[in-house]
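S.K.: These notes open a run of structures that come right after.
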Structure 1
Amino acid sequence: MLELLLLEDVPDAERAALEAGIAGLAMLPGQEAFVSGPERLLRAAAADPDRKLFAIQYQDEVVGTGTLHRGGGAAALGWPGDWVLLRGLLIAAPGQGRGYGSAAAAAAVALARQLFPQAEGVVLGVNIANPAGQRAYAKAGYAVVGEYLEPRNGPQLVMAQGFSSTKVDDWTAVN
């Protein structure tokens, strides 16, 4: 069973092992156009206490990582409201195509709701040139709600999934 382990909630020895597992995640050629490398994700989370880094584990093996960042949607995507940004969702090369990404993206909504119950939901940006990522997020229940131009990586879709009290009709598209 796939699980998300919030690094700040595990004992130090387990955290060190999870961090080593994250640092060792292998990326596919060209994947860096869509997500930062694991070392950079670890550094960014360590530098910002608002970023909640998690390891994605399957059968006691770290197969990926991601970060939940409350309020990060406003800064990164220009997304209004109290949304949690799912950023840096990375599934290692050997785990791609096995459903880990969509399962982790769905589990991230439950984790975000647990961590930030007053938030409206989870929002993310996915590169238009990343159809596999778009399919994984859609399978996990995210809907396309807008677009934006990321200066470094080009056009992005904004996808979101509201917590049960947030209606899709209430979302404002980003231009």
Structure 2
Amino acid sequence: MLFYLESCESGSMFKGLLPDDINVYATTAANPKESSYACYYDSHLETYLGDLYSVNWMENSDIANLNAETLQKQFELVKAKTNLSHVQEYGYMSIGKEPVANFLGSKAKDSIVEYPTVPFDAVSVDDVDLFILNQKIDKASEDKKPELSAQLHYTLLVLVYYNISSWHLYIDYYAFAS
């Protein structure tokens, strides 16, 4: 069984939990303690359409010879391209020697995939709301900018409050744990 897991702190789903002696291999977008990164902002839809790790493994799967490329090779290529988070692998590493096609299937040999050139716009998932609001402010008419700016200000306050609260919980937990 093969897992590709995309989420912030996705490594926490497997680290220390997935045994290495069952027939399961997993790769994750990030280690247990870090964010993953959104990418491919669509200004019409006003959202990010992908995530750096997911886009990298799906694009690799589109262009690679899946009958020849192993899971381990794909992992190494995706890890190298996913340069803002630490892509991880877990489980039964021997599965990494198998061709990707054993899990994703084969495709037509003559299929050629060309991707459009898009700007590198990866942003931490923690900051997506801020970046989207900034994009909206940049595109907005002058009469809408104050309302959107107030929304941005409020979002920043919530993030600051959340971060301070999280640190207090962290400090309180460790203060009482010792």
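S.K.: Where does the value -9000 come from, among 1, 2, when helix-only ellipticity at 222 nm (-39500 (n - 2.57) for each DSSP H run of 4 or more, over all residues; to 500) is the thing being computed? Please list the in-between numbers first.
M.R.: Values: 1: -9000; 2: -13000.
Here the read-out was taken from 1.
S.K.: Suppose you compute Cα Rg over 2.2 N^0.38 Å for every structure in 1, 2: which one lands on 0.96?
M.R.: 1
S.K.: Additional query: Work out relative contact order in percent (Cα under 8 Å, 6 or more apart) for each of structures 1, 2, then name the structure with the largest result.
M.R.: Of structures 1, 2, the maximum of relative contact order in percent (Cα under 8 Å, 6 or more apart) occurs in 2.
S.K.: State the single structure among 1, 2 that was used to calculate mean count of other Cβ atoms within 10 Å over residues 133-140, giving 14.8.
M.R.: Corresponding structure: 2.
S.K.: Using the calculated result 1.5 for distance in nm of label points 7 Å out along Cα→Cβ at positions 29 and 61, pick out the matching structure from 1, 2.
M.R.: 2
Bear in mind these aren't lab numbers, they're just calculated from the coordinates by the rules spelled out. Since the model is a prediction, treat every value here as computed from it, not as a measurement. Cβ atoms are built from the backbone, for glycine too; each structure is taken alone.
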